Structure I
Amino acid sequence: MAVTRRTVLAAGASLPLAGVARRAFAQEATLNAVHFTPAQVSYARSFLKYVEKVNQRGKGVVQIKVRGGPEVIPFAQLGEALKNGVVDMVNFPAGPMLNMVPEGEVFSATSKKPWELRENGGFELIDGIFSRKANAHVLAHVDGGAGFHVFTVDEPVRTADGGVDFSKLKIRSAALYREFLESLGAGVVVQGPGEAYTSLERGLVNANCYTVLGYQNFGWNKFTRFRIDPGFFQTDVLIMINRAAWERLGAPARKLLQDVAIEHERESYEENVAGTREQGRQMIDAGMKVVELQGAGRAAYLEKAARVSWERLAKRDASRIAELRAKFAN
């Protein structure tokens, strides 16, 4: 094709527009993110909803690129990866980070809703602690409103006070609830969710502790046919961003990320409550039996669950416990 003067002029006229487009594109920030469960599990799916909302509304401002789950950064390393800036954003519980941020206990210890804690100053308080100790800004406490349950292979042995003989159980546990289960007399094996299937399959444990929501996604219900009620603690899943990555963002990007996080916080709470009810029904319909604690045994179980998180926090770092109790205590 012949290159005419008109062609050159037309091309030259387009250069300023191209420069504007490049500058606008350069202003769009990209954040890398990792979630703590495999993609098919409800917690990852919830996080991906948040990402989708941000990416739809944040075109030209900020985008989140999800690298994957524990196959990208192992569960046990994800908190350190966030702190050190290996990844910009994580969907990760506070529990596995208690050695780094003992005050993360408050997310599971409280029954207050996230938006109530935003109103009373509790969220600002705990965010400042995570900023100092984990180099992280807590965008949201998501998927709240439901607790953890012990699921057993065999029917639990009941006690005269309406409880369960936990000394008969060897439970696959997370660090978050290890001390509570030990206080009940149970044997405990702390493992990430990805290891639980093999432990149940090989008989290394005869019980597992997790939420109702997402339990079937791991296939654990193949082995555990009994669920102990009521649940204890509250799920403590957070969306966090590395503090340096947060501060590099422009004000519009920070506002968009935070606004969408607050919206998703409430939506995911409601979806978690509904999903827990529905998935619990599905497992019962498939043959799972519910073992309901009664009387004094039930009261002792719930009282211990309410107490143990605050006791553990007091042992690890009591410096802010009075402030935290004022905001988070039930």
Structure II
Amino acid sequence: MYAKFSVSRDTANDFIRLFVNRRAYSMQAHKPLPNGKVPYFLARDWTTKQPKPLDADVVRVHLNGDVTINLYAINPETQRCKWVAIDGDFDGAVEALFKLQWELKQDGVEAAIESSRRGGHLWIFTETPLLASECRIYIYNVALRLGVPIVGGGLKQGIEVFPKQDQIEEGEFGNAIRAPLGVHRKTNRRYWFYDAPTDPIAQLGYLNGLKKLTEAELHTFIQGMSLPESYKPPVPEPYVPRPSHEGQQEFRILDHVRPKTKDRRNWWAPCPSCRQSGKDKSGDNLSIQIANPRYYKCWAGCTADDIRAALGQPLRKKQLA
């Protein structure tokens, strides 16, 4: 069982100064789904349907262990981030993170390693918010120089770099990462940073003492560099509907659901099957590929058959979803 704490508002504000660059946040469910996953959902005001602002009260209950939150890296108003987090959960991930930490130290960049359920997270903090695109150029080039694998570019296993986008549009959120020092609901454990005592105040004191990356330093490091070609985002191809057969119209999921948000690749909408069974209260379980909306997926586990049946549009034999 995890330790419970009762942190002060000052401690919560210390956390905010380090980690919070955007006030939108997600919360982890307290109970797992039947498939064992414990999903996150965007925290919203149920009256206005707008994202709730992340404040010291929310951070306090996260640090105390009562709820668990996710953080978004990029502020869409500036396209900047306060931190870069490198997630490793593959065989040899912890060794790769320590290797990256040592290499960054040679540049004078101090990074902290947080343990995790399947590996670890390496965090780099900035003196002022820096452009996400420039932070990504730096980390990708350092990792590839060391031979550390990065997810993407044909690889399915390797580190993942947060932020995962160079920029996001207004109304988008990008990818979130579990906020440190809280409780992971799947394991009911806390995962701490190495090199500091295991309580929130000592951990934050250690992180505050790290040297922060400056914009001038970053510009020196990335001079003449760019994001490696194989990791640049793909240019979306226009959606071309399939020709109809025997007078039948092609099924389009977007004719039946209304997306609530979007990111670089997907629309996010309520899942009809989840709604039918009284789930998906946040209304964003269903992802629909923007480049080709024929492709959609319920992240709570509903199949295409379930979704089509809930819409009264059952799949025909040999018909694609």
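Using relative contact order in percent (Cα under 8 Å, 6 or more apart), single out the structure from I, II with the greatest value. Result for relative contact order in percent (Cα under 8 Å, 6 or more apart) over I, II: largest is I. In this comparison of I, II, the computed figure -15000 for helix-only ellipticity at 222 nm (-39500 (n - 2.57) for each DSSP H run of 4 or more, over all residues; to 500) is attributed to I. Comparison across structures I, II (criterion: mean count of other Cβ atoms within 10 Å over residues 28-35) gives the highest value for I.
Here, each number is a calculation from the coordinates, and none is a lab measurement. A quick note: this is a predicted structure, and the numbers were derived from the prediction, not measured. Cβ atoms are built from the backbone, for glycine too; each structure is taken alone.
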